[in-house]
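J.: What follows is a set of structures for review.
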Structure 1
Amino acid sequence: MTSSKGSVKAAIIGAGHFAYRMHIPVLAARDEVVLDSVCRLGRAELELIADEFGFSFATEDWREVLERDIDIAVISSPHNLHYEQAKAFLQKGCHVLVEKPMCLDPEQAWDLVRVAKETGRELLVAYGWHYKHGLDEMREMVAEIGEIEHVVCHMASFTRNIFSGGTLSNWQHIAIQPDRSTWEAPDQGGGYAYGQLSHALGILYWLTDLRAASVRAMLFDAPTGIDLHDAAVVRFQNGATGVLSGSCGVPNGHGFEVDIRVYGSKGSILLDIETERLVLKLPDGETRAAQVPEGAWKYSCEGPANRLVDIASGQGRNESTGEVGARAVETLHAIVASGQSQGAEQVIKQ
């Protein structure tokens, strides 16, 4: 398909807070996109979104959208619905962007990868950092450090209020508020691991070929039973060891903390998103630091939706593939399962 005005018809499935705040405005700003269909529960909110952005069709039943003539679909419904919906739209022939985590069950995650391959469609996961300028320079550094032997991967954010039954003050002016069940219900993927640590694992698995083989974890839970803080040790398929951690404990008003350290047989790499540092250390004291423009890595998520349109228009590369998302899902699933089993080892099915 060549890019032209009105050539890409889009559907939004699960038009909640983040889709309303991010994905829909991004698509609306693209001249080649027609906002065809929108779906969410809640008639008043559905009509507000349809009227504001000019969708042609609005429904509370996502299956009705499958009957529409569309090219791309954004799946931003609660985590536990991602698999069925993403699979249906891939099989329809759409390129699909699915919110992270891609889904909750590892077998379902890898099934989505299979379906995307079989249908010849692109499956993108909404990892915003993957589209930030210069972050992929770490790939070149990874190629210089030899066999990866150990990894430290940590993410912390200002989300305690969200996971503890509240909201963030800087979201209160937005017409569509987050559905608390998405963040807080254990059976819908509530908790820090799926909700936030998924970002850092997405970066790790995007920039390296690592895949987890087994996990032992401990969780610090909220009274509702979802995890607020996560600590895990992992054995990767290549034999490397890793330490994974996540925390909602950053005070509100501060930014994200994402720290990834990769140690190889010939060198090491430090990635610190907060301070915008990417440093390669090699033998004999050699150090190379990437030049990162100030603010280049501040989090936002315009990249995935824009790239979805590019791909539908015959341009651009998928930097947040389903395969990366599936490796993250199987790790997250093992972290939560181990933590809920008092640290019992979870062997990941390969």
Structure 2
Amino acid sequence: MSQTLSRISSDDSSSSPGTKRSIESFGVVGAGRMATQLVLLAAEKLRVPVLISDVSASRVTNALDEMRNRLNRQEAKGRLATGEAAEISGLIHGSTDPADFRSCDAVIEAVFEELSTKQAVLRQLEESVAPDALLLTNTSSLSVAAMAGVLKHPERVLGFHFFNPVAALPLLELVRTPFASDRAVADAGDLATKLDKTAVHVSDTPGFVVNRILTRIFSEVLAEIDKGSHPLDVDRALDPWGLPMTPLALIGYIGPAVQQHISDTLHRAYPDRFHRSAALSSVVEARLPSFFDEEGAVHPTALTLPSEPHGTDPDRIRRRVRDALAEEVQLMLDEGVAATPGDIDRCMVLGANFPPTGLACLS
């Protein structure tokens, strides 16, 4: 069953939705890995000035150096034409002063995944940018409406969720809130096209599409490990589906602490289906980057393996995950998180590198 996404328009009538916004300057708040990727994407695709900002001057300087080096490496490998690295670098500037965003037509925040932090950043931005400038958030699981609701102009705030690595994955989850104006949605969609991304409209619910599906997979797999199954046996059970990474390897790529944060968000929203995992907590508390050590064995300081783990039936685990995802997809369609099953498949293929068949690969 599918539903049409709800389209709730605000009273904003200051501009016609048919008039496309011209993006002459772009801003990114944050200087971490995702933020620098967004800066490089905007500078390369839009070829307009791009401002990166952080509270720490040293973080901004380090980010600028890192981006400059990355561009030089790309040019040396022939991925950029001669002189392009310098051209793109020349468009990127850094600051620690939020007031410097005043000339930006669109600004995206990519700071720590904490609601109060993001609200504070957006409040600060609202005091600096023009009243009609787009304010975007790259949140992976938090409520965009909760961010927009603390602002004077919530109608121009949208979720603009990219996927890592930004340069390689085409998906952009475009998240609309009940406050958002048609003009803002149209402008954001046009911006996504200019950034060479495929925007899929999703509703403002925890985890949106990709992280909700992935976290349901993680929840089922981790529950098996928590019950005593050997992590390596459980991790390999999904191999016949041809997913780009095993579940535990993907958690390592995302970052255990980041994934725990996403899992906690979904647990609060849907406690009966998204469980808190003792195994994941152990890895996070040990401050490890992965479940595995450098040789691919389960990290001894992460988990204490049972001396006699119960038998692991890979067919049973695949059935468990398949049934869980069938339930989750139906709920997402019933809730209007995505308009059609095809949109969910598109998200998983373009944002999580699932096989071209999408969730049909689980059959």
Structure 3
Amino acid sequence: MTGPRDAADVVVIGGGIAGISAAFELAGTGHEVVLVEREPTLTAHSTGRSAAQFLASYGEATNRRLSAASRQFLDSNADGLADSDVLLPRNVLWVAPARHEAQLEERLRANATTGTPCDRLDVDEAMQVCGALDSAWVAGAVLEHGGFDIDVAGLHQAYVRGARSRGVKILRQHGVRGLASAGDGWRVDTDAGEFSCRVVVNAAGAWTDEVAALAGACKLGMRPLRRTVFTFSTSYDCDNWPLVISADESFYFKPEGPGQLLGSPADEHPDRPGDARPREVDVALGIEAVNRATTLSIRAVRSTWAGLRTFSPDSVPVVGFDPYVPGFFWCAGQGGTGIQTAPAVARLTAALIGGEIPAGDLGALESQLSPKRFAAV
């Protein structure tokens, strides 16, 4: 490596929701921040392909607490940085066939931990909420109140706007080729030159283990899992339907504009970091699952895509300094709750890099999120 091209306190690797939110919060605590993203657009991969919902009850217990800690920021439309509402109300209907009602009880227990209001519905009541359900398939349901669609693009753009206003330098098409410790900091070799910094934040999504290897850190065994999504037309008046999810999470569907629905087999196929592509067999399985539970009679799809949801080995996000590599910070493994937990994860990232542990519940999560938990294994 040659001499540094530019300098900063922190270099954030990755421009998706994890990276841009971390950059925003770091700049807000006085750090000079450079964000590097190897793609031409910041949302080329998981963030840009997310059909995100805010579900207070979703994920592991730790994820739920992060979601709760993020709610105020999302409710405030990203502290007023968003052009429109970030959260758009949409309840969730968990449905189950005969002999699977126990899964509905599990949903009730999960919601009890967050205080989310729920109603246990019989077949007729479920049909009133979503008239496309097949009464011969559905045996019962749980209606979870207080859910929301998340305007992912609007939230990400709000973070971009806020980060720039705080002086964050955002550099696209800057793939990281090498990381080298240099005194009490780092030299970051990118496709367009070098940067020196005190701290590197690894927010590279599915590539976080690869970035760790460049830094000489141990890989944590991050798991990129591919999820398939498709859209299709319907003759039903579906605008006010909830998000409908099978209680065993084998499919879901929700409104995606007038006369159109978005569906998924809710698949989780191990994949390599890269440009995830939908596979015909997964689209077919999703169509089959939705058709089995409804009278939608899907015969053709309008569009398909896939994205990678990256999980840590224990499905809990990884947030904290690497125990063996000074100045290397993990902000990774947000998996299926990455959008709705981003505000809390970003605040914790900024606090820890600043040498503090936040007060309250967010600070209490520090040890549960730390990469040190894997070092003990």
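Please treat every number below as a calculation from the coordinates, not as lab data. Computed from a predicted model, the values in this text were never measured in an experiment. Cβ atoms are built from the backbone, for glycine too; each structure is taken alone.
J.: Hey, FRET efficiency 1/(1 + (r/R0)^6) of positions 147 and 227 (r between Cβ atoms, R0 = 35 Å, to 0.05) derived from one of 1, 2, 3 reads 1.00; which structure? Walk me through the numbers before you get to the answer.
T.: On the way: 1: 0.65; 2: 0.40; 3: 1.00.
So the calculation was done on 3.
J.: Here's a follow-up. Given a value of 4.5 for distance in nm of label points 7 Å out along Cα→Cβ at positions 187 and 267, point me to the structure among 1, 2, 3 it was derived from.
T.: Numbers: 1: 5.1; 2: 3.9; 3: 4.5.
Going through each structure in turn, the value belongs to 3.
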